[in-house]
Structure P
Amino acid sequence: MLSRHALAIAVAGPLGYVFGVTAAAAQDWPTHAVTMVVPFAPGGGTDVLGRIVGRRLSESLGQQVIIENVGGAGGMIGSNRVAKAAPDGYQFVLGSRADAINQTLYKHPLYNLKEDLAPVGLIADQPMALVAKKDLPVDGLQDFIAYVKKNQSTMRFGSAGIGSTGYVDCALFNAAIGVTVQQIPYRGGGPALQDLIGGQFDYFCTLSPTAVPPVQSKLIKGIAVLSRKRLPSLPGLPTAVEQGMDFEASTWFGFFVPGGTPAAIIEKLHAATVTAIDTPSVQEQLVATGTFVVPPEHRSTDYFESIIGPEIEKNGAPLKAAGMSID
């Protein structure tokens, strides 16, 4: 079954020519390199996921997949670039829960997620991890909470940018434990991580792939995984629930193309993506970073489209309740 975006193109017929994408061109796609926009800086969880999947995707598409990092505004700049691009399949974005968040967090988002971007398929889910600089004098989540409550006026937490999932989740975490801590925004998880390693701020809510290597190397201190189950790559790091706090946070990821992209292109990109994420070596790499591949029943274009509206509502509710908004 085709999604509503695909159906719209299927019945439009000659309208494809208006956008410069003929039926023949759609069937032949791709005839040259395609660009995957990663809407955050290099080195963070989104970037790691994009590069792991992108290498295999190049093989399954038969054309080079160029990774382009376009950071800013919690992922909104990169996603907006694709939303405004020609609907010919040669630019697509590695979108995420951040796109759903931005629809509510920003009073005037740059694009309408339900109208300007067409979903291709879900790829993966990454739990959030709460980590701290290595010399923070705490041991475990409850000790961390007590320390932050006592020292909140002098502490700082980092984020991958205002509007990023880590920004929102850390703000909600801070509200849950009743503290007010200054935030330091970066253009992505990678740059923020480097400053956390350097001790430039105190703690960080970040996607698991950003946290796993430096925690393993003891460059930073793991406080808690914000999911119901531990990460296979960090089996010694307990979840927040295990440590007495019922707080969960994770981020889904999937590919989007510009609205109006022909159904044939969406179907080809979807098939190539499924081939890529079903590759055993890709799954091994993803698990090693703390990433969970979505199950087959959640990979279809129709399923992805069906969750967009609910995700905007679900993520918007706590933002409204907390009074979080950005002009």
Structure Q
Amino acid sequence: MSTDELRPIAWTGSALRVIDQTMLPGRLEHVDIATVDALIGAIRRLAVRGAPQLGVLGAIGVVIAMDEGVRQGWTDGRLEAAIDAIRAARPTAVNLAWGVDRVRPLMAEGRDAVLAAALAMVEDDERVNRAIGSHGADWILARVQRPVRVITHCNTGALATVAWGTALGIVRELHARGALGVVYVDETRPLLQGARLTAWELERDGIPYLVQADGAAASTILRGLVDVAIFGADRIAANGDVANKVGSLGVALACREAGIPCLSAAPVSTVDLATPTGDDIEIEMRGDDEVVAFGGVRVAPEGARAHNPAFDVTPARFITGLVTEHGVLAVAAGETPARVLGA
């Protein structure tokens, strides 16, 4: 199965069927989710992840909560609390709350109305991603000689969306146009979403890539081995600051020093105009074991604690362009995300 055919989430009629991404690349395993606790657990342990995918999961999560409420005889207060818990499961990623908020007003019209809206979001995701891919490839090819050498951080492909991908969708579009040279895939510590997931997708599509340690990224860029950096976003502030997987800031700083473009690719649903700047973005802190252990084996001394932010914030001045389904904003030049939304 190529990633062009890959659909990491599906609605079975009574449950949400997802790929458990913690099992990749060793095993392609699907899990059915039919309760709020199971959904929140899958989100928090990163069995499901990626900003666009979380938006869809938030919407379908409302349906799961409504169905469970009927089965369990929940009161309205219990149902609302369950939906609030889904909404808050990943505080940095704005798309999860966006997906919940988009369908929540339809609850008064009944479960079928909520489900129809959620499934429409699933259908729309691939269209949005393909538009991002096209705009991003056009922008790059107008400025960079072929073959294009790309560096990317974390996973932004089909596994992070519903299909195709955002930043990795641009890579796939460049490859489809015969314009791609190679992709440097940052391993993305501590959970290796680059080495495990991005490499898995690229391998299946026959796209040339090299996995590298995160610590090699700046040197790879400054040695002139890269033409453009492309990563995703989990929340974009009104001023264009971008919260993304921790390590993205280092890539952007190296690009600034090397004088090459750094692009962030995301749907407009990731833009949060209620968040003025990156300083206002809550950064999710995760557990010690992700850093002090590896594969279940402790690699730091007993008693060692970890500083484990899941995300960092790249200031807008280091983001050459923000690629959305509507085009490319020159964020570093002062074009604000508010323009994307017509505000």
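Nothing in this text is a laboratory measurement; each read-out follows from the coordinates by a stated rule. Since the structure is predicted, the reported quantities are computational estimates derived from the model, not experimental observations. Cβ atoms are built from the backbone, for glycine too; each structure is taken alone.
Taking relative contact order in percent (Cα under 8 Å, 6 or more apart) as the criterion, the highest value among P, Q goes to P.
Looking at structures P, Q, which one was helix-only ellipticity at 222 nm (-39500 (n - 2.57) for each DSSP H run of 4 or more, over all residues; to 500) calculated from, given that it came out as -13500?
P
Between structures P, Q, the greatest calculated value of volume of the Cα convex hull per residue in Å³ is seen in Q. Here FRET efficiency 1/(1 + (r/R0)^6) of positions 282 and 298 (r between Cβ atoms, R0 = 30 Å, to 0.05) is compared for structures P, Q. The highest value is that of P.
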